[in-house]
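Engineer: Quick heads-up: structures coming right below.
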Structure 1
Amino acid sequence: MRGVIARFHDRFVTMPARDPEEAHRQATPLELLFDLVFVVAVTQVSERLHHAVVDGHAADGALGFALVFAAIWWAWVNWTWFASAFDSDDLIFRFGAFVQMFGVLVLAAGIGRAFDGNFAIGVTGYVIMRLALVGQWLRVAVALPRMRPAALRFALGITVIQVAWVARLAVAEPIGVPSFVVLFLVELAIPWWAEQHRNTPWHRGHISERYVLFTIIVLGESVLSATLAVKSALDDEGPVGVLVKLALSGFALVCAMWWLYTLRPAHLFLRQRSLAFSWSYGHYGIFCSIAAAGAGIAVMIDQVTHHAEGLTTAGAGAAVAVPTAAFLITVWFFHLRPHGSDRRTEAACLLGAVLVLLTPFTPVPLELTAVTLVGVVIATEHRRHRPSRAARAVEPEAAG
């Protein structure tokens, strides 16, 4: 009997924390599958933004996009940091991840309705994801006494807020958006509250890699969105020369975004808890702007090929320029700036953002936006070959 209990404990209770200084820590196949499932949701929300702008509902589409993308981003962030600290890769951990993936698919299925103001299916998927994570936190509370206070706070906070999300479905439309914002801010505060006395042992190198991988996934969605728009235009016998020019510009824009994001690895400065929080939260703006820019590229192609009646060149150009400018500002402020002061990088990103915002007033906004971002890359490329202040701070430790 004692042996049976011991085997049960080892299989279903034991959940050792991962070593935050573990060498050669990399993303697991399960994490890659988890990210792949999120592609479905990101694609759906970007496509809805694309159609909203083309149909003349840009403001409502942008609001719906921001709200739905927040839910997608936050669910991914929570599981990613949890897995970095407690990925035991056993039966229960994998099953919990699969349940969360199913919740992502349910959320994705409800994205169209959410843009029309019906959040029932989307909330159902979100609650499935979050409660699956609650089960993981309860397991941590049982298995690791030193982490129990933080784990129980996570479990309690997430559970209570999920009840509030379900109750919000009965809220009338005039206060629907304010109530969403309030509940989401409470969600953002849960990690701060839970980790007041003990931090979870996440691995900074692993976290940095996970964010790079998700950035690539969102960039890939932008490529897909533009490709489908070009294919649709070609099927309707659109102007080949114009489409090739737009496709090249869109691809150059995506490549420049990738280049700027990977200019410096984040693990060099992810040491302080407060900086890690701000860096992670700031990625909402980075991921959101990349996905929105992808939708904007598709809008630009529709406008040029006369598939967006009533949408001017300036309006279509703004659909690309605004998120691209937002990307330049957020990627500089949250991802590049923490490496240390660099006036050239700061000036390039901020000036680039200003110039990009002027492109809708030109006849070729997408092309000039791409050229501007390539210019920012050229201006900042020198930083990749020089050790940043954060890197120099690491060198003495490595030497020791």
Structure 2
Amino acid sequence: MSKFIVLVIDSFGIGEMPDVPEVRPQDIGANTCGHILERLPQLNLPVLRQLGLMNALGYVVGCMTPSDSATFGRIGLQHEGGDTFVGHQEIMGTLPLPPLSQPFSAVIDRVEQALQRQGYIVERITLDDLSYLWVNNAVAIGDNLEADVGQVYNISANLSQVSFAQTQEIGRCVRACVKVGRVIAFGGEIDDSSAIRAAAEVRDGKYIGINSPRSGLYRHNFQVVHLGYGVDPQTQVPAQLDTLGIKTVLVGKVADIVSNSQGRSYPQLVDSQTILDITLDEIRTPGDTFICTNIQETDLAGHAEDVERYADRLQVVDRALAQFIEAMQPEDMLVVIADHGNDPTIGHSRHTREQVPLLVYQHNLAPTSLGWRTTLSDVGASACDFFGAPMPQNGRSFLPLLSPTPGKLS
């Protein structure tokens, strides 16, 4: 009985991607890991150090030094930008497609007609000469104002008036009409749907949508589904493993954004310790299992530009990794990665386009450099290879580079 365990430390990048000067100049110089350790030179992460974090980073900072027993590498982002949703789809073996970026106003006619054909009551609400759609008097459709504008559309629903299932159906209708990177269908229970309309805003004279925190939808019974462009769940790791009866367990934010219809998911969790405790329980549960866990609080600390909070969450993760390793059986494999960067010192509060560490552990694994990997999908491909399952759509297994040796982490 074996486990393949992937821990995604959300936003824990190790240096800007080579293309940053051309495609994302605001991220020049970004290095989430390096800059946190420079600000806090006494920060000690003993398990991450032993797993090869500093080997992957490529230089010594503070009290953290390279490990001579590590199996490590660096992974580039194949997707554009630096996005948690797309990054996790890439991890699961999806080949990222270049999404279209355009304001909702460019597709409002098409979306309106599609919804009307499906029998929805659709009204246009106009603010400063821009319109969003108001559906069945309880659901707003427009630009997402929290991400990079133009890349995501939101379906914002009052779940006191429409079900989440119907909200998802509206989301799928919109997804079929548009080619932006993501459509997010979500909602919460509020007393009066007019609160959604009262939270409408215009940005840059070009984008119109709902200010989600101000709408109150996050406060009670919040539910969400993320619908990505070009994402086919049947080509991803969970579906491929299911062909062999291997179960997938998703814990934390990854459970909110990756399809796992045949497995076990723990969605809508943010607290790191809770997420890590669940993961540890799953490692201890008998049976062949693929486990993928996302630690979101590091990313939230990056958005808040809070170095100390970020470091605190890393220490929580480091302590949990020691427990994971103690609980692992000889055949189990642990992979620690990130999905992008979010450098709290760079001068802005958005994700940073960074390479990420690849740290691999098994009790009898020989120290190995896995080099530069071109896509996060290599992790998903390696998971499928580990269980002898069909390969996902994208990625190349790193397992052929590994070799056994006596000994274990000390």
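Each value in this text was obtained by applying a stated rule to the coordinates, not by laboratory testing. These figures come from a predicted structure and were not determined experimentally. Cβ atoms are built from the backbone, for glycine too; each structure is taken alone.
Engineer: For which of the structures 1, 2 does the calculation of volume of the Cα convex hull per residue in Å³, for residues 23-174 alone return 194? Write down the numbers at each step before the final one.
Structural biologist: On the way: 1: 116; 2: 194.
The correct label is 2.
Engineer: Once relative contact order in percent (Cα under 8 Å, 6 or more apart) is calculated for every structure in 1, 2, which label goes with the largest value?
Structural biologist: Details: 1: 17; 2: 28.
Across 1, 2, relative contact order in percent (Cα under 8 Å, 6 or more apart) peaks for 2.
Engineer: With distance in nm of label points 7 Å out along Cα→Cβ at positions 127 and 255 derived from the coordinates and found to be 3.4, which of 1, 2 does the value describe? List each step's numbers first, then the result.
Structural biologist: Values: 1: 4.8; 2: 3.4.
Structure of origin is 2.
Engineer: Okay, next question. Assign the value 38, 27, 18, calculated as semi-axes √(5λ) of the Cα gyration tensor in Å, to the correct structure from 1, 2.
Structural biologist: Values: 1: 38, 27, 18; 2: 38, 23, 19.
Attributed to the structure labelled 1.
Engineer: Can you rank 1, 2 by distance in nm of label points 7 Å out along Cα→Cβ at positions 119 and 327 and just name the one with the largest value?
Structural biologist: 2
Engineer: Also, quick follow-up: Given that FRET efficiency 1/(1 + (r/R0)^6) of positions 287 and 343 (r between Cβ atoms, R0 = 25 Å, to 0.05), derived from a single structure, equals 0.40, which label among 1, 2 identifies that structure? Please list the in-between numbers first.
Structural biologist: Values: 1: 0.40; 2: 0.05.
Among 1, 2, the structure yielding 0.40 for FRET efficiency 1/(1 + (r/R0)^6) of positions 287 and 343 (r between Cβ atoms, R0 = 25 Å, to 0.05) is 1.
Engineer: Kindly point out which one of 1, 2 the value -25500 was derived from, the read-out being helix-only ellipticity at 222 nm (-39500 (n - 2.57) for each DSSP H run of 4 or more, over all residues; to 500).
Structural biologist: Details: 1: -25500; 2: -8500.
This value belongs to structure 1.
Engineer: For which of the structures 1, 2 does the calculation of FRET efficiency 1/(1 + (r/R0)^6) of positions 79 and 231 (r between Cβ atoms, R0 = 41 Å, to 0.05) return 1.00?
Structural biologist: Details: 1: 0.75; 2: 1.00.
Traced to structure 2.
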